[in-house]
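There are structures below to look over.
Every number in this text was worked out from the coordinates using simple rules, so none of it is lab data. Everything quoted here is computed from the prediction, not taken from an experiment. Cβ atoms are built from the backbone, for glycine too; each structure is taken alone.
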Structure I
């Protein structure tokens with residue numbers, strides 16, 4: 001369950017950064033997420049990969065759809081079990 005919460009946190013952080021920096025490139029968003037992960041002292045590799053994967057999904061939806069942040073988070077939350085399963089399998 002912890003990984004799911006952190007994945008939502010990663011997606012939310014990416015959307016927050018994009019809201020405040022609408023012209024940021026993806027690398028800047030990932031750098032901010034990386035800084036956030038370090039600040040939160042997250043060491044579990046699976047959790048880190050989950051946060052990055054969910055943030056990636058959120059970034060993609062933000063860039064290529066007209067969905068609101070709420071809609072994006074709802075979709076990411078719906079996909080979290082599948083994303084987590086794929087991460088744990090690899």
Structure II
């Protein structure tokens with residue numbers, strides 16, 4: 001894989017001076033890929049389904065004119081359900 005990164009001109013020369021830039025970028029991307037895999041595994045399918053349900057419900061409630069305070073109360077109720085589903 002090849003990646004092109006646009007850098008601000010003031011950074012470009014400083015970045016060129018990093019002797020092992022390719023290795024550092026590869027290590028960073030490897031760590032980020034592992035982190036994303038961990039994040040996906042962190043929550044059960046049931047917890048993810050409840051989270052999606054809560055988002056859909058919040059959008060529907062907002063469209064019906066519920067107050068921000070009521071939405072937050074419902075959000076925290078759903079958050080409790082998600083954490084119990086783990």
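Some notes on this structure:
- Identity of the structure behind -26000 (criterion: helix-only ellipticity at 222 nm (-39500 (n - 2.57) for each DSSP H run of 4 or more, over all residues; to 500), calculated), options I, II: II
- Taking relative contact order in percent (Cα under 8 Å, 6 or more apart) as the criterion, the largest value within structures I, II is that of I.
- Comparing distance in nm of label points 7 Å out along Cα→Cβ at positions 18 and 74 across structures I, II, the highest figure comes from II.
- Given 20, 16, 10 for semi-axes √(5λ) of the Cα gyration tensor in Å, calculated: source structure among I, II: I
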